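Read through the structures below before going on.
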Structure P
Amino acid sequence: MSRLLVTGSSGLIGSEMVTHFHANGWEVHGVDNNQRAVFFGEAGDTRWNQTRLVAHCPGFVHHELDVRDRDGVLKLVASVKPDAVVHAAAQPSHDKAAQIPFDDFDTNAVGTFNMLEAVRRSAPDAPFVHLSTNKVYGDAPNELDLVELDTRWEYASPAFANGIAEDFRIDRSTHSIFGASKVAADIMVQEYGRYFGLKTCALRGGCLTGPSHSGVELHGFLSYLVKCNLEGRTYRIFGYKGKQVRDNIHSKDVARFVDAFITAPRAGEVYNLGGGKLNACSILEAFRLVEARSGKHMVSEYEATNRVGDHICYYSDLTKMRSHYPGWDITVPLGTIFDEIVDAWKVRPR
């Protein structure tokens, strides 16, 4: 039986990896210490998801470990000897990173380095998939010419009709502290592939989403937006008239791509992993989509100051992913994503 090690296993993407690979017959080990609750408070708590995994995935093994614990990480990987690794643990928020810069860098950059070196020492043949972020591009996409439409911003040049590709520059831009720590991790993942020959890839995610997300204001765009709507909370829009565009990809499609990579891995690769143009929407458009499903008016307030390093318009060019892995594509459309998140928040304790 193949053995998978997943960090951040109680989070949105980590838990999707657990359920996906468990269903496919893998022995799955998860690493999580509910650090999201430390970063974001009670609303970010993921213990409910850990409990769900233990109950629904017989044989799943949870390891209470912080990826910053270098000795603990080295010992765990040596003990488990995984056949593949998915590294999804992170401090994921722009804004929070500036408040806790040491914790942010130690989690995102050093934690990733700890995992890579542990794999190199104890499981060098294991494909290593890292959940990076489109924030490695910083605010450089904002330099592109944009067209303002009624409800969104859009790229003016036909060269970006499919979105941002992997050859877009990652330096000479403002990233936020979070974006910079993720750049460090992203580059190290590539380096362990190129220098040591490990089968690594960095997935530069857009808005990764789904019903298992513990969305909070500082992280979890669609999940938090839906939660605000259902509870009648005020959603704060930060700049760009609420027309900023994000591409949204369901966690199931993320898991399917990870599976494809592990099946046919490459060394030192990067992929822009998002919903692409068809799954992109602005905040204003998201308001209408959730209102249509909940029947509740979206309460919002506007702050003219945008978040540091935030994108005005971003969606992922999926051309490279489709080329390297032609059996993969987006299978969950935007409307279904909204349906699932609305239904999940209606029944989940919060």
Structure Q
Amino acid sequence: MSENEMKLSKMAGKQSILFSNPPCILSAASIAGKKEGEGPMGAQFDIIQEDPLLGKNSWEEAESELIKQAASKVLEKAGLKSADIRYLVGGDLLGQLIATSFGIADLEIPTIGIYGACSTMGEAMSVGAMLVDGGFAEKVLAITSSHFAGAEKQFRFPLDYGNQRPYSASWTVTGSGAVIIQDHNKYQKSNPEEVTIVIKGVTIGKIVDYGLKDSMNMGACMAPAAYETIKQNFEDFGVQPSYYDRIITGDLGYVGKNILIDLLKEKNYDISNNHMDCGIEIFDKDSQDTHAGGSGCGCSAIIFASYILKQLREKVWKRVLFIPTGALLSQVSFNEGKSVPGIAHAVIVEAE
């Protein structure tokens, strides 16, 4: 299928979409916790919160405050009010998306709540871009968050328990990232030299289950889903890994990265030279003791909203494939001895 034919149909291959009027990213915001601010990416974030409770009474309330601040910051940077946003698409890791619902309630924006575990930023951006390209909205706010203590409390052990973490375990990032996606035709450049960042297309992932049951090894659980989505993206668009300046996974860490690269090599795709993982980049392996790296909805979200977009705006990279990855477990499924399926959504982001 030619590019013109794909533009006409919008559907590409089995799972992908090529937008006929690629939506642009108007603004982005990143709010990070203290540990994240002390890592290699610390200087990139808009706000670093030194207090893990953010002045609240619980970890859950703290995460809601994170997402509230990210939403407020992204609106401020765009020079907009909440009334200017047609829809908000977002979610988090907590049961019934309570961090999101309590955090954004005062904005009074029509909301589409989603759950993709740590893949949520990719899912939110994909849905938001579809709404804008389809003519259903001029501006959409895509947002997500996670909090280390809240995630440990819900999925593993409360911090007071003091359990020992295996080396395969990742560290849930405390942070919230947000972007505003806008109709490209309505985008106003502040100057002719300004670089426009567009969402060119997406590949929606499917649920992949290799039967792994170790909730302390998220990288291994999510890597097969990343593999399937990346492979499908290559097939749907007829491209090779070199088509992208960077192929950026969200949360695989050191364990999952190696599995992903090996799986793709079996299909004759070598991404070892242009692959980057947000879970590896966000913490310093030697000094921060996060074992396998970072994870959580906020991991890829805050790095995308800061470092990745900066590289695109400065034309260091022209085109990236952004693939946040999620582990679809719950307290119920884990306690019933179920495996941990994974999912990953890929977003093609380009600088124009």
Structure R
Amino acid sequence: MRAESEISNRQSQITRRVRWGVLGSGGIARRRTIPEGIVPARNAELVAVFDVNAAANADVAKQFGARAVGSVAELLKADVDAVYVASPPKVHRGQTLACAQAGKHVLCEKPLGLTVADAEAMLAACQQAGVRLGTAFMMRFHAQHQAALQLIRDGQLGRPVFARAQLSCWYPLLAGAWRQDPAAGGGGALMDMGGHCIDLLEMFFGPVRAVSCFTNRTIHDYASEDSAVASLQFANGALGVVDAFFCVPDEASQNRLELYGSLGSILAKGTIGQSDRGEMVACLKKNGADYDAQQTRPSGGAVLIDPTPVNMYQAEIEEFSQALLDGRELSNHAQLGLQSQRVLAACYESAKTRQAIEVNPPSL
């Protein structure tokens, strides 16, 4: 295939350290992905950065020893192999298409654009150009999430039954905040934080096939929703709930993760978010239990799940870079971002129509 041949040819030209450019050097790129991901990554180096805020961009370049450029076009002419797109979702499609045309691999922040159509166009352009497109779902790399995933893959949870993921924060009205404007960010709490939660649950339980969702502007007076609760039905028959709020104080939200199966549960708090730590326990049985009419629920028996912490941003950049060096598929491939957009679109349609909506077709 032409696309695979192009990828192979480009891969052979990449040195052992992938050269990165960043579009949207402020925000999450400056706070997390550059200092915690690209800079310390063993197989990556930061080359050039661009942001519409020229002063902030110059500061980032100086702080991390990169070249500050004045436009997307100038960055794409720089000696970079891959581009991290961390700009607002409204420009994801245009910037990704420009990267693809220039022959640059792309790691794009979630969501992939504003709509399903944006995600499809971005994926098609990268496939045609023979470059990789990845989705920045960094929470997949959390050490405890990976440990839970291994337990599930080993069959220790039994048949999946129910899952819950929660991510909330206090996000008051801020001038120019694109997450508070659906035209710039695609949505509010559901799109921004619920998207991470839905993706995590799909990592554990597989693709979502139907949703029922409610959204609201409960506290804050901006255009995007500050409250969202989505009920999920997975293709394997399990059920789930995602709750995401921009109107709950940070210290009040435990960011719970709950996974239940026919052989037990995996329960966590604080693992969902930007930190590499949290608390996780598993209460698992070797075999199915007999019916207990007394419902005694004895205490004890929970096992602490506490692997060595991993910085999610560094792991994400190193995995993407190594996939390019090895010429293999990405673990955070673009189909995950496309599936996320399909589920989120179904959630917003459900909230609008007050009906359950099928997610079709699943792309995982």
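For percent of Cα pairs over 13 Å apart, for residues 86-125 alone, which structure out of P, Q, R has the highest calculated value?
Numbers: P: 54; Q: 46; R: 40.
For this comparison of percent of Cα pairs over 13 Å apart, for residues 86-125 alone, the top structure is P.
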### Query
Ranked by distance in nm of label points 7 Å out along Cα→Cβ at positions 22 and 174, which of P, Q, R sits at the highest value?
P
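Who wins on distance in nm of label points 7 Å out along Cα→Cβ at positions 134 and 182 among P, Q, R, i.e. which is largest? Before the final figure, lay out each step's value.
On the way: P: 1.0; Q: 2.3; R: 3.3.
Comparing P, Q, R by distance in nm of label points 7 Å out along Cα→Cβ at positions 134 and 182, the maximum is at R.
Each reported figure results from applying straightforward, stated rules to the coordinates on display, with no laboratory input. Only a predicted model underlies this, so the values are computations on that prediction, with no experimental measurement involved. Cβ atoms are built from the backbone, for glycine too; each structure is taken alone.
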